[in-house]
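Below you'll find a set of structures to go through.
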Structure 1
Amino acid sequence: MLNPGERQQLLQLARTAIEQPLLDGETVQIDLQHWPQKLTRPGASFVTLKLAGKLRGCIGTIESHRALVLDVSANAHAAAFQDPRFEPVTATEVEQLNISLSILSQPRPVEFQQVTELHDILRPRVDGVILEAHGRRAVFLPQVWEMLPDPVEFLLQLRRKAGIPTDIDPETLNVSRFQVEAF
């Protein structure tokens, strides 16, 4: 768990990672020695941008492979300028952006025999879910439960996002779950 000061540092870093390229065309340079040790440990994050309450970008990593501060900075930049669903954020939009971060726990595999078992195993509003099959993968953060509170619909939409047919043999599905610290 991050304390309020650490959360604020990461939110400010995300905003700087978006603002700096708009100001001078440069990306944020991070010296890990100037950050608290807790924030330089490997971590996985998602950065979600909203403008006037509507999604404006969301990019993240599922597994820890770099320092958390580096992950947040890279994902903030990518959410603002590289999310393929949106045009890059403009200088006029940046001050109005609402930035939220989700720091992910390590994903854990879910054991099940039938897809219907997942409906009982998954915890709405608690578990984020990674669904994989036949080289395709998709992820929903726990916050998606707010829009899709029914586990059946949640998993159906996650399959659609991944491009995994609904009639696929459950034995070929790999499901993992994780939790987030969202702020």
Structure 2
Amino acid sequence: MKIAVLFSNGTEEIESLTVVDVLRRAGVECEIVSISGKNPVGSHKIGVAADRVIEEISIEEYDGVVVPGGMPGSENISKNERAIELIKNMFKMGNLVAAICAAPAVVLARHGFANGKRITCYPSDNFKNQLGFAIYTGANVEVDGNIITADGIKSAMKFAITICDYLGVKPKF
């Protein structure tokens, strides 16, 4: 089992790194895949050493993708054709697609991936108004089929554990 956690300059560090940490503790092969070079810098100026850059991956090698929030990180990911191709492929294969904070609106809904799905996101009108045909629930974490969404950093740990539950693995704390 192999999961890609997308990372861009401006990605929210807690939302991305919590998932990476918890999945690795559960024995899942989890890679930080950057769209901003080998050493992207998060939204709070924390530098991250990516495992791989998106240009060097094979989209078919992953069993799921996690899209963290943070601005302008979510915006950057939404504009990256290769990242959107990866997400589209995960949906086509019925694999896990998880997004948190701004990403459910800015990435998933903007590209039509959330149409008709029960999702949550950061509870600002700015993001809720971008949900289009998605069904906003306002939950901390929402699961609808192969989509897991969460509302932000306060739910990052619950989001990560929900991903583990979906994958059928338990983290060792």
Structure 3
Amino acid sequence: MNMSDIWIMRIGHRPERDKRVTTHVALSSRALGARGIYVDTKDPVLEENIRSVVGRFGGDYSIETGVRWQDAVRKFDGIIVHLTMYGERVDEALPKIPRDKDMMIIVGAEKVPMDVYQRADYNISVGNQPHSEIAALAIFLDRFTEGRALYSDRGGKLTVVPNERGKTVVENPQ
């Protein structure tokens, strides 16, 4: 099955408070098959950190900060999924989502404007208890992609070699 491109739109990023969480949203989405992330607040340090990971570990993942979510949604040609604990259950929503269209997943940091709920094609919950947007995004992406991206070779300068004990990272010939 040919998987379409998945993009993340991070709303409500506050660089002084959310740098680790937004970094983890980006890293998790990259590891689980997304093509890139848009962040509503300009944050050059976040951009540099994510580009550094992509430079070392490879893959085709982009980051752009200072992007208004309204503009990103308006320009996007595909399905809009909003992850919220108030949405339809992920298990019930997944079969309804087309696999042949690009997808933008909106992930909030603070209170998400009601407009997001109205503009989304799907408002989806991963559980209905307060929890981390990182966890919700990871669970959703893993289920939607059926785990295909987890161990894919991204052609990076570095490769982590799984082993039972210890840490093995090898440099790849360039």
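Largest in mean count of other Cβ atoms within 10 Å over residues 22-29 among the labelled structures 1, 2, 3 is structure 3.
Given that mean count of other Cβ atoms within 10 Å over residues 94-101, derived from a single structure, equals 11.2, which label among 1, 2, 3 identifies that structure? Answer by label: 3.
Structures 1, 2, 3 were shown, and Kirkwood radius over Cα pairs in Å at 17.4 was computed from 1.
Where a number appears in this text, it was derived from the coordinates with a stated rule and is not lab data. Remember, predicted model here, so these are calculated numbers, not experimental data. Cβ atoms are built from the backbone, for glycine too; each structure is taken alone.
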